[in-house]
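Following this line, the structures themselves.
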Structure I
Amino acid sequence: MELIQLAKALGHRAVFPHPYEMTVWVGAIGVTIGGKRTLVEFLHTIPGLDTNNPETACVPELYEEAPVRKSLLILTPVSLVLAKLHAVRHWDQELRQDELHLRVSLETSRCFILELIKAHEIKQGLWNCRRLIEARRLKPYRRLELDHGFKILDGIPITDIEREAENPEQPVQERDKLKKFCAIQWPRVLAEG
């Protein structure tokens, strides 16, 4: 099993759920990051995601701790929003921090989407905007917005997207896509309420 091999290479012990426990959790490895101990959790799947393709839900992040050098797939901020919406809706929050994580993920989604757009990855940036728009269209998530006082659409940096639609450093075709999103799709989304 890859998790055991990785744990051994790092000189750590892998932690696993009970064999009869029905969970998406594969296991975890305790590591020190920035001087703090934490668990890196490995999952079979992430409840709430809109895609089963880890290549689109995640970004690769190189993890290096001698002698290990491994590329790990880390959920994007938009994927985290979707997962945390699911968690807030479905699980008792008494001993959990999902709402706080959701709020942080919404803010980082704005930065993530803008970073994609500034890097001329317009298709990826707009796809991530649409993921948030689709989540907002689901009635249970609209109810969560009312109950908890957050707004899913705040994860979309629309003012920055409008600015990038006029940025001469963006290729003309890409500016046109951004303008279309801002002038046509965004007003429709806002009209939905």
Structure II
Amino acid sequence: MEPNTIALLGVIVAAITGFFTISYTIITLLLWLSTRRAVQLNARMVEQLVIQVNHQIALSHTASEHNIIDSHRELFLSVLQDEKLLKIFADGAKLAPENIRKNILGTFLINHCATIFYYHANKVASDANTENFVRDAKDLFDLPFLRRRWSEVKEFHSKAFRTFVDDVLLTEGNVDYRLAFSENPPTQPIDKQSPYSTK
């Protein structure tokens, strides 16, 4: 073979090798970009999934709190409607039946506020109604017997609800209530002794 032919073959082989190298590099770059985009999309999907799971957990906590409060309400209504049972309950708590009635009513009202608080804090209820709830709850906590009952049972409620009552409902003047609903879903109290125990 002539030197020109060998040189021409070398140039052709070099051009083909260069073409395949450039093509491989471009394909690898496109594959990397595609994989990167897929990973970013997956990360966003995981973030959305985490948000949805947290919302479901909040719904579950709220529903559980509601069920517990409903059970307490049914139990205490049974006590209130049966004079003999009320007397036994009052004697066991070493309180007059009228004081037991006030305590139970106060507990009903506080727990009702707690339930609605959790609905709003966990974003189950519409934000459009939050201001009305806060205004109503503030009026409710202005009642002296309810304030007294709150001081007796507040330790049995979650820190988030205690903070809401103490810093928003019991504070004079206008308070930015939205701060009470801006943190993560509040935890429910589960480890306290009943306020009706005789210690």
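Bear in mind these aren't lab numbers, they're just calculated from the coordinates by the rules spelled out. Every value quoted in this text rests on a predicted model; they were computed, and no experiment measured them. Cβ atoms are built from the backbone, for glycine too; each structure is taken alone.
Structure values in brief
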{"quantity": "Structure (I, II) behind the derived value 14.1 of mean count of other Cβ atoms within 10 Å over residues 46-53", "calculated": "I"}
{"quantity": "Structure responsible for -15000, with helix-only ellipticity at 222 nm (-39500 (n - 2.57) for each DSSP H run of 4 or more, over all residues; to 500) calculated and labels I, II on offer", "calculated": "I"}
{"quantity": "Read-out relative contact order in percent (Cα under 8 Å, 6 or more apart), computed value 20, structure in I, II", "calculated": "II"}
{"quantity": "Structure responsible for 66, with percent of Cα pairs over 21 Å apart calculated and labels I, II on offer", "calculated": "II"}
